[in-house]
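No lab work stands behind these numbers, since they all come straight from the coordinates. Everything quoted here is computed from the prediction, not taken from an experiment. Cβ atoms are built from the backbone, for glycine too; each structure is taken alone.
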Structure P
Amino acid sequence: MMMQMLAAAGLEPYTDEKRMPDEDNVRGYLEHERSTRLYEDASWLYEARGKAIKVVAQLIPFLPAGEQYRVILMRRDLQEVIASQRVMLQALGRKAALSRRNG
């Protein structure tokens, strides 16, 4: 949702367009697979200058020094995230990993 809001405000998202819109996210996934491996490789960040990048909070320390970043942190209820992931995985015919509440 935040990436959709930033795009609506005129900030271009850095996306690989690999995940197409679906019933779980009808407006699409504005993310890039490279950001999930930021801990291994940040050399691609120059391509994303001036764009919005979706990065999970745990990977923020891997952003290279010497650049300027504007960071928006979002806080979500963990049970809400788990429930959302479970529905999405069920729709894909995949099992969710066990959590303390479902296992």
Structure Q
Amino acid sequence: MATTTCVLKWLKGILSNLGVVHDKPMTIRCDSQAALHIAKNPVFHERTKHIKVDCHFVWDEILKDNIRPSYVPTIAQLANIFTKALGEMQFETFLGKLGI
């Protein structure tokens, strides 16, 4: 989520330089409920010391209302077509959603 947040902030900056104003929060869809709980609740940060910097970065962006993380079930995560071996039905469904 931290990497995605960085990329989204970078894209928003480029759009701003081109004169495109986007003042609404950006939605990040994540299929890990644990990551969402850690990002939204600073109490969990004590248990994740090895990823503390990333957690605080995402937490700060949520507080600034720059991003809004939301849950999407793994079966509906469109990015899985690029990262996981899928069954034929799910693969065909995702291809259809991509317009391929």
Rg and Dmax of the Cα atoms in Å, for residues 17-72 alone gets 12.8, 42 when computed on, of labels P, Q, structure Q
Working back from -15000 (helix-only ellipticity at 222 nm (-39500 (n - 2.57) for each DSSP H run of 4 or more, over all residues; to 500), computed), options P, Q, answer is structure Q
The value 21 for relative contact order in percent (Cα under 8 Å, 6 or more apart), derived from one of P, Q, belongs to structure P
Taking distance in nm of label points 7 Å out along Cα→Cβ at positions 9 and 41 for each of P, Q, the highest value is that of structure P
